[in-house]
Structure I
Amino acid sequence: MTERTGQAGAGAPKAQRLWLVPALLGLVIALFLASLATGPVRLSVAELLAALLGKGDEAHRVILMDIRLPRAILAVAIGFMLGLAGAAMQGLLRNPLAAPSLFGAPQAAAFSAVVTISLGLNDALSWGLPIAAILGAFASVFLLVAIAGRNASLLLLILAGLAVSSLAGAGTALAMNLAANPFAALEIAFWLMGSLEDRSIRHVTLVLPFILVASVLLYLQRGAFRALSLGEEAAASLGVAVERLRFIVILGVALGVGASVAVAGTIAFIGLIAPHLMRPLVNHDPARLLLPAGLAGAALLLAADIAVRIIPAQSDIKVGVLTSIIGVPFFLLLIVRQRRSLAGGVA
C-alpha cells in the first residue's frame, strides 16, 4: 500500500526544484487576472488596471472590487487549501487515494454548518459558521484515521470514507427536510453544490485566517511526511512523533477544509487531482509535494471558476458540479491503476 517515494528529495534534479514553483506561481497569477477580466462584462487589460488603481469607469471599479476580486481571492485561497490538504492526507496515510473530499471532511463540515443554520444559530456571514464546519470536518477526519488504523488498505479507506460521507449526507438532507423555511432549504441546497458566486470581502475575511493557520500547520510537517514514507516505526526512530503528527494533520485539514466549506460549499476532487498532477514533478517526494500541490489546487479552482462563467447557460454552473464531473473519471482512473492494492496486493 505504501506509495513509492523514489529517490525522494536527494535524487531529484536541481533544475526540477527551480522551475516548478515559479511556473505554478506564474500560472496562478495569469489565471487570477483572467478571473478578474472574465464575466458578462468583459474587461480589457487597460480597463482592469485602471479599475485596480481606482481610476477609469466607476461601474468597472464596482464590478472588479466588489464582485470579481473577492471571488478570485477565494478561488486561490480555497484551491490552495484543498490541494495542500490532499497532499498532507496522502503523506499521513501513505496512500495516493487519500483526499478530504473522498473521506467525508467536506460533507461532515457541510452537515455541521447546515445544522447550525437550520437551528438559527448562525447565518452565512457568522463567525460561528466556519467554527461549526471545522468541528464537523475534524470529527470526520479523526473518525477516518481511527477506522483506517496504521496499515489500512485502499479498500478499507474507501469504504470508511463512503460511510462517513453517506452519514453526513443523510444528516444534511434530514436537516434540510426539517427546515422551517423552504426557501432556506433551497438556498442550502444550492450552497452545498459548491460555488464562489456572489461572495464578498466579508467572506474573504471570514475564511483567510483559518486557511493561513491550517496551511502553516500542514506545511511545517513536510519533513515528517518524508520520514513517514519509510513506515511509522522508521519515522519514530528518526524522531518523528507519529501521534502528534497525526493530530496536527487532522487539525490542519479540519481548519482549512471546514472553513472553506463554510464559505464556498462542497468543492470536491481538487484535493485529489492536484497532488497527483504534481507528484511526478517532485520525484514522488511527499515533503516537496505540499507547496506545488497547493499552487496546483489554486490554479485548478481558478480555471474551473472561469470555465463556469464562460460555458453557455442560463445562469452560472456551480463550480462544485464542474469539479465533480472532472474529478469522478479521474478518480475511477486512479482506482483502475490501484486495482492490485484494492485486491489486497502491494501497490
Structure II
Amino acid sequence: MKTKWGVWGSAGIARRRTIPEGIVEPDNAELAAVYDVNVEANREVAVQFGAKACATEDALLASDLDVIYVATPAYLHCDQVIRAAEAGKHVLCEKPLGMTVEEGERMIAACASRHVKLGVGFMMRFHAQHRAALRLVQEGALGVPVLARAQLSCWYPPIAGAWRQDPKLGGGGSLMDMGGHCIDLLEMFFGPVKSVFCIADHLVQNYASEDTAVVLLEFQSKAKGIVDCLFNVPDESSKNRLELYGSKGSILAEGTIGQGEIGTMTAYLEESGKRYEATQARDAADGLLIAPAPLNMYRAEVEAFSQAVLDDTDPPVGADLGLWSQKVLAACYESAATGRPVSV
C-alpha cells in the first residue's frame, strides 16, 4: 500500500529535496497534490512529478490525501497544521513546530483531537552515519558521555523577503533555523538537555534575525555540549563538524550535518582505565572509519512516517520532539536576552 501525499509549500525545500528524494522514491508513498503561493513554481512541480496542482489551500485540503507535508515559512506552520488536522489529514511539519511553545501545544492538541499523526522534520536523525554513531554510543563504546559539539554554518546574505531573516516570520535566525537541528541531534546522542547558556548577535549580516549564535548545553546526564550556528561564514570555510567525546574515546565527523547523504566520520576508541601518561603522546592511528551505505535522509523520513500511518503506530520523530525543541530554543533566546543560564 501507498500513502497519498500532498505538499503545502512546494516551491522551497520541498521542490529541492523532499519531493524528488523523499516522496517520489519510497515504495510506500506517492505524491498526489501540491500547493504554493508561487503559482508558476507550483505548476512546474506538479508537471514534473505528475501531481495535481491545487489553485487554493482549500483545494489541497479537500484532495484525496493521507498526509500533508507542511514546508512553508515557520510563521504559517501553526495555522496550516491545525487546518490540515481539521481536514482529517496526517501531517509531517518541517521544523520548527510553530513559532512558540504555545503554538506547538495548539498544533499537537488539534492533531490529537482529530486522531491524526503529527511528525516533525528533523531529518538528520535518519542520516546513516548518525545512526551508526548512535549505535556505538548506545552500546557503550564511547564510555561515559562527556562532551558533544555540533556546528552548522552557511553564507546567508540579505535577501528581499527572506523569512528566516525576520524573527517575526521565522521565529529567529541562525539559532532557530540551524541551531534547532544541531541541538536535536546532540540530544539524540546524549539525551535531553537540562540547561542552556546562549550568546546570539549580529556580526556581519544586516537584517533583524541573529546571524551568530553559540549555545553551551548541560544534558540531564551532566555531559556538556556546544552548538555554534552562523549565517555569516562562507560555505566552503565551515566543515559542519560533529564531535562526540567520552571516557573511552571520540567520534569525529565532518559534513554529516546538513542536507547531504554522506560525510567523513571516524571513531577513536580505546579501553578506559589506562594509567595517566605525563607525556600525553598522541598516536597518529587512523581510527575506525564509520562509513555505512549512504541513506537519503528525506526518503528515510518519508518512508518512516508513511509506515507509521499504514501501521497506525507513532511517528519515529513525533510532535513531542518538536515541542521539546521549541522549549529548548525558547530557553536559548531567554538566555541570550538576559545573559544568564536558563533551565529547560
Structure III
Amino acid sequence: MGRNIIILSIETSCDETSAAVVENGRQVLSNVISSQVELHKKFGGVVPEVASRKHVESVIPVIHQSLEEASVRIGDINAISVTYGPGLVGALLVGISAAKALAYTLDIPLIGVNHIEGHIAANYLQDTSLKPPFICLVVSGGHSHIIGIKSYHDFTVLGQTRDDAAGEAFDKVARALGLGYPGGPLIDKASKYGDFSSIKFPRVYFGDGSLDFSFSGLKTAVLNHINKKKMANEDVNLENIAASFQKAVVDVLVDNTVKAACAFNVNKIAMAGGVASNSLLRNEMHKRACKEGLEVVCPKPSLCTDNAAMIGCAGYYRFLAGDFEQLDLNAAPSLKI
C-alpha cells in the first residue's frame, strides 16, 4: 500500500483485558494482557458480572500501556480493531465502547473482529510467511472447531463440538479432581506423572463421516470412574485419570484434524486457542502430521490465550478489504465464524 498501517486493537471477550499495537498485520509492537485468572479462581470459573467490572477498570490503563510499550502516539494509529463476538456480552461491550470512542475521536476506521477469526490470525504472527489455504484447529474453553481457511476472509467450518468444548471439559474434569481453575494447565501438569493407558476412557467418532466432536460423554465417564472408586473406598489415582482423560481428548482432536487436512487437500495444519498450549496436543499433532507429510504451525502460549495482537492481525486484513463498521456496532455474544 506504500505506507505502514498501524492498528490499535482491543480484546475483552472473556476474562483478559488486552490491547495491542500491530504494524502491517504481522509485526507486534506491543501486546499487553491484564489477566483476571486469580480473581476468578475462588469461584472455580469466570463470573460474567465480575469480569465486566474488571474490564471497565482495566481497559483504559491497558490501552495507554500498549501505546507506551509500542512507542507510538495515538495520532499515529490508522484504525481501531475490536472483538465484537462471540463472548460474554457485558465484557464485549466494554471493549467495543472504548474502541468506538477512540475511532470517533480520532476519526479513523473501526473494525469489528470475530474472536475465532482472531485466534486463527495468531498463526500469522507466529509464522510471518504463513498464507492460506490451510486447516486450523481452534480449541479453547468455549470453542472446538476445525476450520478450512480458504483466504484471509473465507472460512469453512469442517467440524465442531456438539456439546462441551474441549477446554470446558478440561475445566470440569479438573474441578472433579480437585485440581482447581483453570483446568487445562493443571491437568496437563498432573498428566505428566500418570499412565495414559491405565484407564480406557471413550473416544467419540461419528459414523456419518462427520468431523464433529463430542466430549460430554467422556466427561461423564471420568466422573463415573471417580465416583465408583470413592464408593468402593479405593484410592483415586489423580495422575492416571488426568493422563488418560487428556489422551482421550487429544486422540480425537488430532485424528479429526488430520482427516480434515486430507479432505481439504492442504498440507498445513495450524492450531489456536488456549488448549493449543497443551503439551500432549502439540506433541501428538506434530508426530501425526510428520507421518502424513503435513506441516504444523502453532502459536507460542502467549498467543494461544486471548490477546489483542491476534485481533490486530485479523483487523489488518479487514482494513485492506475496506471492511469497516459504523459506530452503532454492537456485541454479538453468539457470533458464528
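Given a computed value of -9000 for helix-only ellipticity at 222 nm (-39500 (n - 2.57) for each DSSP H run of 4 or more, over all residues; to 500), which structure among I, II, III does it belong to?
It was calculated from structure II.
I have 71, 45, 38 for Cα extents along the principal axes in Å, calculated from one of the structures I, II, III. Which structure is it? Working shown, then result.
On the way: I: 62, 53, 34; II: 71, 45, 38; III: 67, 46, 31.
Source structure: II.
Out of I, II, III, which one gives 25 for relative contact order in percent (Cα under 8 Å, 6 or more apart) as computed from the coordinates?
III
Given that FRET efficiency 1/(1 + (r/R0)^6) of positions 23 and 55 (r between Cβ atoms, R0 = 25 Å, to 0.05), derived from a single structure, equals 0.20, which label among I, II, III identifies that structure?
Details: I: 0.20; II: 0.75; III: 0.45.
This value belongs to structure I.
Since every read-out is calculated from the coordinates, none of them should be taken as a lab result. Here the structure is a predicted model, which is why all the values come from computation and not from measurement. Cβ atoms are built from the backbone, for glycine too; each structure is taken alone.
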